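None of the figures in this text is laboratory data; all of them are computed from the coordinates on show. As the structure is a prediction and not an experimental result, all values here were calculated from the model. Cβ atoms are built from the backbone, for glycine too; each structure is taken alone.
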Structure I
Amino acid sequence: MGLRGSHEAKIDDKGRLKVPSQFRDLIEPRHGTVFFITSLDGETARVYPLPEWEAIEQRIAAMPSTDPTRERFLHLINYFGQTVDMDAQGRVLLPARLRQAAGLTGDVDVQGHVTYLVVLSRDRSTARTKASALEAGDKVRLSQFGI
């Protein structure tokens, strides 16, 4: 199940994102309706189906508890993160702290990133797209994986 593509969406006045049906139709039958929503940068929201997030947690648990990278990662994901249930209308409530930090109100873009969704404000999405040209080193790195 690869989540791919980009779809326009809106965040309502209560901070709920209606998950685009193209993504919901892929996620719900396989993973259910519980999500972990967080951020690594405070600029975008990452919406993980809970089983995908739990797989990441297993890998985190394998790291030494004193590893400083592990501690920074856990701080960020927990600072912004919350587990949420999708309602019957296909909406998830984005954490208020994350909505405020990332400017997630009104029109947003929802992008599929293989196993999770990324939610960006429309302005931030446009700016990142303009700044995201692949460089020579990126192409070499991708070719190492046969891409």
Structure II
Amino acid sequence: MSIICNKPTSLDRRSLKELKLILDTEGFNARTLNTAWKSAKNEDIAADIIAYIRTFALGNTLISHEERITKAMTKVENLKTDWSKTQLKWLDRFKKQLLQESVLQKEDLDKAPFNKDGGYTKLNKIFRNELDTILTTMNEELYKVG
């Protein structure tokens, strides 16, 4: 829980899946939390487990999973004004992956579904050796407070 509150950018897919499994066995999953939130606050929102934990532990405003991803990707897109069509397609793929997985780190790019397209090394070339900056910006913005 400390990592989620203090350094959510260090979460990886494995640790997030483990956390989701533990919380799910105790009845805390995104679906039940979204239903409870709607019942208590009369707000229809689709957030992920990380957002709920940070909301309750840190007093953050609850923002939907999709809205956080959209804001993070907008920040990434604003890093440059001259993205190539290929780069924009990859940014869109990153966004789609985040909608499914909640986190996307360098190591994930050497796993499915990205490894079949050359993984991190090839993607870094496509982004002219700026992929680390893109991933860092994206992940920092995902759970930025405020």
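Give the label, chosen from I, II, of the structure having the highest value of distance in nm of label points 7 Å out along Cα→Cβ at positions 69 and 85. Could the numbers behind the result be given before it?
On the way: I: 3.7; II: 2.5.
Greatest value across I, II: structure I.
Out of I, II, which one gives -12000 for helix-only ellipticity at 222 nm (-39500 (n - 2.57) for each DSSP H run of 4 or more, over all residues; to 500) as computed from the coordinates? It would help to have the intermediate numbers written out before the result.
On the way: I: -12000; II: -19000.
Matching structure: I.
Taking relative contact order in percent (Cα under 8 Å, 6 or more apart) from the coordinates of each of I, II, which one would give 35? Can you show the working numbers first?
Working: I: 35; II: 26.
Label of the originating structure: I.
If we compute distance in nm of label points 7 Å out along Cα→Cβ at positions 21 and 53 for structures I, II, which one ends up with the highest value? Can you show the working numbers first?
On the way: I: 2.6; II: 1.5.
Sorting by distance in nm of label points 7 Å out along Cα→Cβ at positions 21 and 53 in descending order puts I first.
Match the computed value 15.9, 46 of Rg and Dmax of the Cα atoms in Å to one of the structures I, II, and report its label. Please report the intermediate quantities before stating the final value.
On the way: I: 15.9, 46; II: 16.0, 48.
Computing Rg and Dmax of the Cα atoms in Å on every structure in I, II gives 15.9, 46 only for I.
Out of I, II, which one gives 100 for volume of the Cα convex hull per residue in Å³, for residues 37-124 alone as computed from the coordinates?
Working: I: 100; II: 118.
This value belongs to structure I.
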